[in-house]
Structure formats: structure tokens, C-alpha cells
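Student: See the structures that follow.
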Structure P
Amino acid sequence: MSLRLVYPSLFGQHVEAKVISCLREKSYENTIGMRTVPIITLLSDFGLKDPYVAEMKAVILSICPEARLVDISHEIEKFNIRMGAFVLASATPYFPKQTIHVAVVDPGVGTKRRPIIVETQSSFYVGPDNGVLMLAARKEGIRHVYHVTSPRFMRSDVSKTFHGRDVFAPSTAHLAKGRALSEAGPEIHDYVLPAFAKPHVGAAGLSGEILYIDDFGNLVSNISIEDLKQLDIGEGGAFVVEFKRRELAVRLCSAYGDVPVGSPLAIIGSSDFLEFSVNQGNAAEVFGVTIGERVLVSSQSRVLD
């Protein structure tokens with residue numbers, strides 16, 4: 001029954017058009033609950049000089065022209081899976097639910113490395129099974145992981161060197177169009193979960209890795225505030241951090257300015273990971289630390305001056 005027939009006096013032409021528009025939008029929702037205009041993000045180590053990013057976007061838009069494409073970054077250091085994982089995990093929490101994130105940092109392209117789709121509690125991830133997706137996916141809660149094997153989720157001619165265009169882009173687009181995840185291929189449980197996805201607590205303390213170094217030289221680890229609580233370390237607490245067998249006493253600060261200029265500190269950064277910094281300095285240069293290096297955190301009882 002038409003709403004106009006029930007309440008004819010309430011509906012002018014403009015209001016009726018609005019109601020019809022809303023009903024139509026509701027009817028366009030697809031089988032995986034996507035919004036009317038699906039949002040797809042892209043991250044890669046391709047850079048912007050070559051045509052690779054444009055080729056991926058062209059394939060996506062050819063299949064799903066209504067998609068809204070958002071670039072997270074294409075300046076990930078070549079082959080640096082840790083850096084790609086960190087940048088992805090930093091950006092994705094701020095996108096709407098049901099966003100599809102495709103990430104291609106893929107040094108194993110053309111090998112037996114599997115293409116996968118990850119369904120989390122709030123979004124979807126498409127990319128290689130090498131760990132680049134898992135830091136972000138684990139933060140959201142992994143529900144299912146599928147090995148993409150169906151030719152319907154790939155281009156007809158799959159290059160041995162460009163799965164970003166020929167596998168991940170079409171898989172992403174078909175997902176956005178509403179194809180069931182189970183059509184992509186079998187569900188798997190032995191996906192790659194890299195060591196950097198979660199720090200480990202042992203007798204010596206909390207062992208983690210440096211995931212990222214920003215332009216200020218801040219050393220971003222894979223250790224969260226929840227991990228620090230296992231050692232009873234909270235804001236203002238003092239502890240010892242070890243880089244390259246060099247121990248350093250630091251305090252967990254709430255601002256860089258909590259210590260004098262040139263002094264080291266620890267802080268929970270904007271991405272919710274523990275960072276090691278030098279106030280108005282470059283910690284990476286001062287300590288000679290690079291991405292992927294081990295960091296060991298242990299508690300101490302004395303209070304720093």
C-alpha cells in the first residue's frame with residue numbers, strides 16, 4: 001500500500017520523492033550488507049610513477065563503477081610487509097563498517113603464496129597471504145578467511161607478476177557487487193600470522209618489533225597499552241627498553257614535552273602503539289634502529305627524575 005494513499009494530506013511532491021528515494025536505496029543493499037556506494041581502499045608499494053595503481057582502479061571500476069575508491073598510501077617501502085601492515089592498521093579503523101580494504105605489498109607474487117579475503121567483525125581485507133592484512137584484521141576480530149581460487153574472482157588472463165590487477169582488484173570489485181564470500185574459494189585456517197602481529201611475554205619481559213619509523217624518526221612498535229598492562233606499566237610508569245643490546249630507561253609519557261628537549265621518552269601514539277621518541281629529535285638516528293628490529297620491554301621499580 002502506498003504511504004501517499006494512507007496519509008495523502010502529509011505528502012507534497014518533494015516529501016514523496018524523498019520517501020521513494022529512501023525506499024529505493026534500501027532495496028539496493030546487497031547480500032553482504034554493503035552500503036549503496038561501496039567504499040574500497042587501496043594500499044601498495046607501487047609508488048605513483050608507474051601505471052600500476054591506475055590499472056587496479058580501472059579493473060575495479062569496470063566491474064563495480066559505483067565504487068568509491070580511497071587511496072591510503074602507495075608509498076610503502078618496496079617489499080616492506082611490516083610497514084604496509086602498520087599503515088593499513090593505522091588507517092582502517094576510521095572507515096565506515098563494511099569497507100573493503102585491498103593491500104598489495106607482495107614480494108611473493110607468482111609463487112605458491114595464496115590470495116585471500118579476510119572477513120572481520122567490521123570490514124573486509126583482500127590481498128596476499130603474507131601477513132600484510134593481519135595486523136589490521138586481528139584488531140577488528142577475524143571471522144573468516146577464504147583462499148581465492150575461483151576464476152570468477154579473477155581476470156581471464158592472470159599475469160604471474162601482477163596479481164594486484166588480475167586477482168586482488170577483481171576479487172575486491174566482485175565482493176563490492178555482492179558476490180558471496182564462499183564463492184571466492186574455500187575457507188582456510190592456516191593463514192599466515194606473522195610474528196609482528198602480536199608481541200610475546202616471556203621471562204625477560206615483553207618482546208616486540210619496530211613496525212614503522214615516521215618522518216620525525218619516532219620508532220613505532222607493535223606493542224599496545226594493553227600489552228604494557230601485563231607488566232603493570234601505565235602512564236607515568238618507568239621501564240627499561242632494550243634495542244640492539246643497549247638498555248635505556250624511559251618513562252611512559254602523555255606528551256613529548258614531558259621530558260626536556262633531546263631526552264628520550266616512550267608514548268602511546270595516535271595509532272595506539274607504543275612509540276619510542278626523542279623530544280624534538282630523531283630517535284631512529286639517535287639509537288640506530290631500523291624497521292623489523294627486536295625491542296624488549298621490562299618493568300622497573302625506580303622512578304626516573
Structure Q
Amino acid sequence: MKSKKENILITSVGSLSANFLIKKLSKKNKIFAVDIYCDKYLAIEGDKIEKFIKVPEIIREKEYLAAISEIVENERITFILPLTDVDVDFYSKYRNKFKKTCIAIPDNYALKYVRDKYNFYKKFGNSKINLIPTYLKNEVRKEELTYPSIVKPRNGRSSIDTFMIKKFEDLDYSLISDNHVVQPYYKGDIITIDVISDVEGKNHYCARLEIIRTKNGAGTTVKFLENNSLLTEIVGEIIRITKIYGVFNIELLKVKQQYYLMDINPRPSAGINFSHVFGCDYVNQLIDVYNKKNLDKKYKHSGVIIVKRIYHELY
């Protein structure tokens with residue numbers, strides 16, 4: 001059966017994944033885009049967008065909510081696709097304000113764990129997955145911590161407000177709040193896994209080694225990795241424990257031959273287009289899985305290849 005044409009609202013279209021998602025989803029749907037910046041300052045696929053609307057910053061919650069509610073009503077939006085973690089947090093909080101609109105985020109049960117690094121650590125404590133020890137400030141014991149260690153917000157994103165400490169006494173630093181967690185610093189290779197899963201847990205994934213990566217966590221040169229039994233087990237265990245579904249991404253740290261779970265991001269990754277190049281067109285079923293339809297497409301990887309982003313400068 002053919003999917004109906006959706007009026008899709010894509011948020012934060014200044015994000016790295018935006019252009020690819022706009023290009024793919026606009027083939028069968030109408031795209032409405034919002035961002036806090038004017039469209040003339042954004043490198044977006046303007047000809048594929050039905051309408052662009054500038055909105056207030058999301059931290060001004062009441063104003064942002066009023067603006068989005070007006071757009072949803074006036075443009076008859078049927079599907080909202082949040083592109084950043086902050087967007088995900090907002091739409092999970094105000095989900096009930098948009099009851100007639102499908103929002104591309106998993107249920108709040110999953111978000112309770114994947115958007116909170118401390119809850120995440122506690123939830124996976126009895127699983128088979130390797131974890132990086134994670135402590136609240138008042139839980140840290142001098143004899144347990146190794147240095148350097150990393151301090152980060154428990155619900156942070158893109159390495160914002162993240163810094164290293166080199167000695168135990170640095171924990172008294174005034175910027176470290178009760179909302180921060182402390183982790184030992186592990187050095188290794190970062191693996192990003194794009195995943196599509198339906199509500200029944202049927203899934204497919206595409207893993208890549210991030211050879212070159214920006215400071216805020218976006219891969220610019222990556223190598224496709226063949227699926228293997230260990231990665232398959234990790235992805236399956238994450239879905240089983242959190243009940244997460246949709247199109248999301250997992251970040252692992254590979255130290256020697258061990259994989260450590262770093263993050264689960266409940267949104268398309270900044271490099272979702274890489275998976276498309278590797279033969280995994282997850283955007284094609286993105287709307288279906290968030291509408292809680294079963295995953296029915298089979299994906300075939302195109303082989304082990306290296307891909308890089310290329311940017312053109314305008315003079």
C-alpha cells in the first residue's frame with residue numbers, strides 16, 4: 001500500500017543532516033523548515049522546501065511552542081522531524097501538545113535513558129555491553145578515578161560544556177554542577193552505527209569508523225564496517241533494554257578489541273548520508289517506523305569503502 005503524502009516539519013535545518021533529509025523526503029512529501037537563523041544565512045536546499053519559517057530560540061520555550069503550534073495548525077503539519085538533541089528534549093516534553101501529529105522521536109521510556117548519561121549507565125549496568133564508568137560529582141572516590149577524566153552534562157550534546165580534569169581537586173571547580181557526570185578518559189577509535197528499528201525490535205544497522213571527526217562529533221571521513229556478530233548483539237541489546245525505535249544512532253569507542261558504549265542519540269546522525277552511500281537508505285522508511293509500522297525492506301551493503309565530505313567554497 002502506498003504511503004500517504006505528508007506535510008513534514010523539519011526543525012533546526014542548519015544541522016549537518018538537514019540537506020540530505022530534505023532532499024530525500026521532499027520527493028514524496030511537502031517540506032516545511034524552521035530554524036533560529038534566517039534562511040538566507042543557511043546552506044539549505046531551498047528549492048525543495050515548501051516554506052521556511054524563522055522561529056525563536058528553543059530555550060525561550062513558551063515563544064518557541066507558540067510559534068511551532070501556529071505552524072502545525074496553519075500548514076496542517078502531519079509529521080515533525082527533530083534534528084538535534086535539544087529538539088528531541090523539547091518535543092518529548094510537549095508531545096501532548098501535538099497529539100494529531102506524528103513526532104519522529106521514540107517513546108519517553110526510551111528517552112529517559114538515552115538522553116541522560118547517568119540513567120543510561122545505571123540502566124545498562126547489568127547488561128553484556130561494556131560501559132565507561134560514570135559517576136555523579138558526589139559519588140567520585142579519589143582512589144577510583146584515573147586521569148585525565150572527562151566532565152560532561154548528563155544530558156549534553158555535541159561536546160558542549162565538556163572538559164577534562166587532571167587531578168581530583170579539580171572536581172571542586174565551580175562550573176561542575178550536580179547535572180554533570182564524571183568519566184575516565186578512554187582513548188580509542190569512534191564507531192558510529194546508524195540504526196533503523198520498528199516497535200517490534202526488527203532492525204537493520206550500518207556501522208562506520210570515523211577516521212576524521214570534527215570537535216563537535218561529526219565524521220567527515222569515514223570507513224564502512226561489515227556487520228558482525230558482536231555489533232549485532234550490541235544493537236539488539238540496546239533495543240531490547242530501552243525499547244527504542246525509529247532512525248537513531250549509536251556511538252561506540254573501540255579500545256583494542258573491546259567496544260565501549262558511549263552514546264545513543266535518538267535522531268538521525270549527522271552522517272546519515274554516509275549510510276545511504278553504503279546502500280542503507282533508512283530515510284525511505286523513516287516515516288513508517290515512527291508511525292509504528294513494521295520494517296519490511298531489506299538492505300544490502302555496497303561493500304567496504306571510505307567516504308569523505310567535500311565542501312565547495314564560493315568566491
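Student: For structures P, Q, which has the highest computed value of FRET efficiency 1/(1 + (r/R0)^6) of positions 137 and 265 (r between Cβ atoms, R0 = 25 Å, to 0.05)?
Tutor: If we compare FRET efficiency 1/(1 + (r/R0)^6) of positions 137 and 265 (r between Cβ atoms, R0 = 25 Å, to 0.05) over P, Q, the biggest value is for Q.
Student: Once percent of Cα pairs over 31 Å apart is calculated for all of P, Q, which comes out largest?
Tutor: Going through P, Q one by one, percent of Cα pairs over 31 Å apart is largest in P.
Student: Here Kirkwood radius over Cα pairs in Å, for residues 97-208 alone was calculated and came to 14.5; which of the structures P, Q was it taken from?
Tutor: So the calculation was done on P.
Student: For mean count of other Cβ atoms within 10 Å over residues 185-192, find whichever of P, Q sits highest and give me its label.
Tutor: Q
Student: Given that volume of the Cα convex hull per residue in Å³, for residues 41-168 alone, derived from a single structure, equals 175, which label among P, Q identifies that structure?
Tutor: Q
Student: Here's a follow-up. Taking FRET efficiency 1/(1 + (r/R0)^6) of positions 81 and 145 (r between Cβ atoms, R0 = 30 Å, to 0.05) for each of P, Q, which is largest?
Tutor: Top value of FRET efficiency 1/(1 + (r/R0)^6) of positions 81 and 145 (r between Cβ atoms, R0 = 30 Å, to 0.05) goes to structure P.
Student: Sticking with this structure for a sec: A value of 1.7 was computed for distance in nm of label points 7 Å out along Cα→Cβ at positions 113 and 289; which of P, Q is the source structure?
Tutor: Q
Student: Right, here's the next one. Looking just at Cα Rg over 2.2 N^0.38 Å, for residues 153-200 alone, which of the labels P, Q belongs to the structure with the highest value?
Tutor: Result for Cα Rg over 2.2 N^0.38 Å, for residues 153-200 alone over P, Q: largest is Q.
A short reminder: the numbers here are calculations on the coordinates, not readings from a lab. Since the structure is predicted, the reported quantities are computational estimates derived from the model, not experimental observations. Cβ atoms are built from the backbone, for glycine too; each structure is taken alone.
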